[in-house]
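Q: In what follows, structures are represented as structure tokens.
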Structure 1
Amino acid sequence: MHYLPIARGLDIWTPTLWISLASGIVALCALAFTIFSSWWLYFRHGKLKAYEPHSFACYPGGSTALILRFPIVLFNSGAKPIVVQDLCLKFPDEPDSIFPFPWTASFTTLAPTPGQIRSLPGVFAVRGFEASQHFIEFGAPFLGLKLQPIDYRIQIAAKLADKNEMKILLDFTLRGDRITSDDQYLAYSNAPNELTDEENKKADLVVKGLREQLKFREQYRKQTEKPDSLNEL
């Protein structure tokens, strides 16, 4: 019998009140969704992401100069624009590379060509939910590093407008064995699965040897086969 007051209290929850309560809950959910959607689409601060380049341009320049150019793709995962104030390149595992390579210029293409437009470093913004491509050149004289035909670990860092320190955007491998010229500014592939010129030459020699073997076997087969007229005799 002590449950009776509770049961009597439930009598006030008429269908009209239940409908009003459900309508209020739906309205609150719609308001929360609207606020969250507005924050997500217009006010959310995202992260700046970068992706490993599959090509690069290089002027080795001996031990007194080194110039590198990379196609850098930046993606802003948030809604608010991200402002990039500066960029630099590092060889973190090379003791001869004491100072970071500064951002020296920007271009519209990767391959160095005569007469191409060279732009000085300048602040730029990556808009929300968008990606942008930049051909960034790094380098300076007397950096004390001479590239060898080996793999190098590379880091590209950025100074963002809302950060006090440089942030590492990329940590990838520069394939130094792809560089074929010591005194020319040329573009090369940095794709991880692509064969080098030396490997292509070895592959060509192997294919040539297989062709010679097949040709010899075909000639030998023809010489050992007897004509049908001789078999009848």
Structure 2
Amino acid sequence: MGISQTELFPCGECGNQIAIEVHSSLNFSRQPELLEALLLGTLQLGQCEKCQSYLRVEPEFSVVDLKNNIWIGAFPAASLPHWKNCEDVCKKTFDKSFGPTAPEEIQEMGKTITPRMTFGWAALKEKMMLNQLRFDDLVFESAKAQLIESQAAPAPEEASLRLTGLDPQGFIFRWVHHLNDEYLGEKIQAPLNFVQIQQQSPLKKPDINERLKGGFFIDLYKLNSGH
């Protein structure tokens, strides 16, 4: 099971104290209701009893889903500029759980797990959606780069394009501010086969895959971060 505790946070509107269950680790294979809460946007969300406004505590925990072979170190959106240091933390945490000091059977299990790292709620939700859809996130990020280039309007500054949902017409993307998860601009729609379309495009950029792969952080932000 995961680890959590209830903490008090001041309401941003009236200052009243809001009790919110805050997690330090989550196990989605044993607690699927928490995965559903993540996808619905209610995980670590509290409502003020006085003014009825909402407050959501930023993610800062590890996630494991052994049924779907993924482990994620999730950090607040504001930590994104420090992703290199965060990746070092993730590697140490993952190795402690599944590395050489873990029991042999756990080490074998760790060899089947894909370790990842995210910043903010939108990136974490996107990563779990891709995992549920059985998409290779490296291929998806590469296709997303081409989708961005195909847009007539320029990308908003300090924003990443995130998968936020699905409907009968296909994927729904939104521009999300790097540091606060705020939506910017209008949604972007893409057909369900958009990854296949981008892979067959003459504009395909295989070098993006080479530049992104390796490490826990598989995200287009890495290409422009100076590292």
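Q: Identify the structure, out of 1, 2, from whose coordinates FRET efficiency 1/(1 + (r/R0)^6) of positions 21 and 213 (r between Cβ atoms, R0 = 30 Å, to 0.05) was calculated to give 0.00.
A: Among 1, 2, the structure yielding 0.00 for FRET efficiency 1/(1 + (r/R0)^6) of positions 21 and 213 (r between Cβ atoms, R0 = 30 Å, to 0.05) is 1.
Q: Also, quick follow-up: For structures 1, 2, which has the highest computed value of distance in nm of label points 7 Å out along Cα→Cβ at positions 61 and 157? Spell out each step's value before the answer.
A: On the way: 1: 2.1; 2: 3.5.
That would be structure 2.
Q: Given a computed value of 1.91 for Cα Rg over 2.2 N^0.38 Å, which structure among 1, 2 does it belong to?
A: Computing Cα Rg over 2.2 N^0.38 Å on every structure in 1, 2 gives 1.91 only for 1.
Q: Ok, one more. Given structures 1, 2, which gives the highest value for mean projected area of the Cα convex hull in nm², for residues 29-92 alone? Intermediate results must be reported in sequence, preceding the final value.
A: On the way: 1: 6.7; 2: 5.8.
When mean projected area of the Cα convex hull in nm², for residues 29-92 alone is calculated for 1, 2, structure 1 comes out on top.
Q: Tell me which of 1, 2 gives 17.8 when you compute mean count of other Cβ atoms within 10 Å over residues 133-140.
A: Values: 1: 17.8; 2: 14.8.
Of the structures listed, the value fits 1.
Q: Assign the value 15, calculated as relative contact order in percent (Cα under 8 Å, 6 or more apart), to the correct structure from 1, 2.
A: 2
Values in this text are rule-based calculations from the coordinates and carry no lab data. Just so you know, these numbers come straight off a predicted model, no measurement behind them. Cβ atoms are built from the backbone, for glycine too; each structure is taken alone.
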